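Several structures are given next for inspection.
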Structure I
Amino acid sequence: MKLTYNKENVGDVLFVTLKKTDSPSYEYHDGLTIIKDGDEIIGLNIFEASKKVNLHEGVDIEPTEDIVEAINKILEQNGEERIEFDTTPKFVVGRVLEKTKHPDADKLNVCKVDVGEEVLQIVCGAPNVDADQLVVVAKVGAVMPDGLYIKPSTLRGVESTGMICSKKELNLEDDGVKGIYVLDDSYETAQPFEVK
């Protein structure tokens, strides 16, 4: 879930992004636009948001249980199903435990990445990925700055749950390094990583 609120430039509207789709449909209610992919809610535009949701300062709002509950109340008032959302951080620091060559693709590697409570298998094509690196991991459910929704996938027959991110993908200043963003030892495994 990505929450964006820019009152100064856009007005009192909370934009809720759950997933991306190529064929959205829109339902218009009083003070609410619901964006769907088929029957699934993938986004919302909540107008006069400051009267309905307790929002803190900043353009990118961190989802909390209180905010998700307020959004669900708005949905229920409009006859819609509640949305389920895990409020744990979706961008975290991970440690690459091992890297092996993909069995069916020369430029891909299969990595085991410790993100704290679990070890994820992530297929990565970055040329600079290696074991024992600290990296930024977008977990399943993350919404990237460009709107890409991270979901489980299969790349050339190998399951991948998450993404090891580059600076460009994280919307950070590009330092010319080709590949993933390798963090220094000031970071710790499982630490949330703030993405703007």
Structure II
Amino acid sequence: MHFLIVDDHALFREGLRTLLQSLDAGLTVTEVDSCEAGLALDDEAAGFDLILLDHTLPGMNGLRGIRAFRQRFPSSPVMVVSATYTPALIDEAIAAGARGYVPKSVSFAVMRDAIEQALMRQPVNPVVAGRPSGALEVVLTPRQMDVLRLMREGLTNKQIAQQLGSSEFTVRSHVSAILHALDVDTRTAAVSAARDKGLI
């Protein structure tokens, strides 16, 4: 596997490289400190399994950076990893082509899970983002919200898949992501937590 880290903080790049190597000691990691440097890589380096991109960088950044990497390396998924995050930024990044958006403040385990989701070509469960008040905001994709609403109605994975025209495997992935985002272990607890947070 070959990863590209685009981040201007060397210490964070080192930590992310260590995390990636915990997934597979034999993987290759290319590091650059700007979008411009990443976009200038030779064609032979174009086969990235995942591009991990900071949202705030000197020079080109944000949505321009996401779109540029998607155009330059169309077969390589992009996941934004940034200290700057709001629901609006997350929505804009995903609309621009990012696989997901993860805060730098998440735990090692959450970051690893997000990377594994991206590698499986699944939409990365967008983040549990901390509000200034200390409360938590759970951000789910529109499809995950559809699954959550059908879970509230007591439908099984098979029934949800039929309703959404999807596969049971995809529904199971969404359910797993929902449980993880809500920090619960059961579907019943997920529905209860979602009601408490005003999601449904």
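Can you rank I, II by mean count of other Cβ atoms within 10 Å over residues 97-104 and just name the one with the largest value? All intermediate terms of the calculation are to be shown ahead of the outcome.
Working: I: 12.6; II: 22.8.
Of structures I, II, the maximum of mean count of other Cβ atoms within 10 Å over residues 97-104 occurs in II.
Rg and Dmax of the Cα atoms in Å, for residues 81-160 alone computed as 13.7, 39: which structure among I, II?
Numbers: I: 13.5, 45; II: 13.7, 39.
Comparing all candidates, it corresponds to II.
Out of I, II, which has the highest value for FRET efficiency 1/(1 + (r/R0)^6) of positions 49 and 113 (r between Cβ atoms, R0 = 41 Å, to 0.05)?
Numbers: I: 0.70; II: 1.00.
That would be structure II.
If you rank structures I, II by mean count of other Cβ atoms within 10 Å over residues 1-8, which sits at the top with the largest value?
Values: I: 16.9; II: 20.5.
Comparing I, II, the top value of mean count of other Cβ atoms within 10 Å over residues 1-8 belongs to II.
For Kirkwood radius over Cα pairs in Å, which of I, II scores largest?
That would be structure I.
A value of -2000 was computed for helix-only ellipticity at 222 nm (-39500 (n - 2.57) for each DSSP H run of 4 or more, over all residues; to 500); which of I, II is the source structure? Display every interim value, and only then the final one.
Working: I: -2000; II: -14000.
Source structure: I.
Ranked on relative contact order in percent (Cα under 8 Å, 6 or more apart), which label among I, II comes first with the largest value? List each step's numbers first, then the result.
On the way: I: 18; II: 13.
If we compare relative contact order in percent (Cα under 8 Å, 6 or more apart) over I, II, the biggest value is for I.
For which of I, II does FRET efficiency 1/(1 + (r/R0)^6) of positions 9 and 65 (r between Cβ atoms, R0 = 30 Å, to 0.05), calculated from the coordinates, equal 0.60? Kindly include the intermediate steps, with their values, before the conclusion.
Details: I: 0.60; II: 1.00.
Working through the options, I get structure I.
A value of 0.20 was computed for FRET efficiency 1/(1 + (r/R0)^6) of positions 73 and 177 (r between Cβ atoms, R0 = 35 Å, to 0.05); which of I, II is the source structure? Mind showing how you got there, number by number?
Working: I: 0.20; II: 0.90.
It was calculated from structure I.
Which structure, out of I, II, was distance in nm of label points 7 Å out along Cα→Cβ at positions 25 and 153 calculated from, if the result is 2.7? Intermediate values should be presented prior to the final figure.
Numbers: I: 2.7; II: 5.0.
Only structure I yields this read-out.
Rule-based calculations on the coordinates, nothing more; no lab input. Just so it is clear, the structure is predicted and the values come from calculations on it, not from any experiment. Cβ atoms are built from the backbone, for glycine too; each structure is taken alone.
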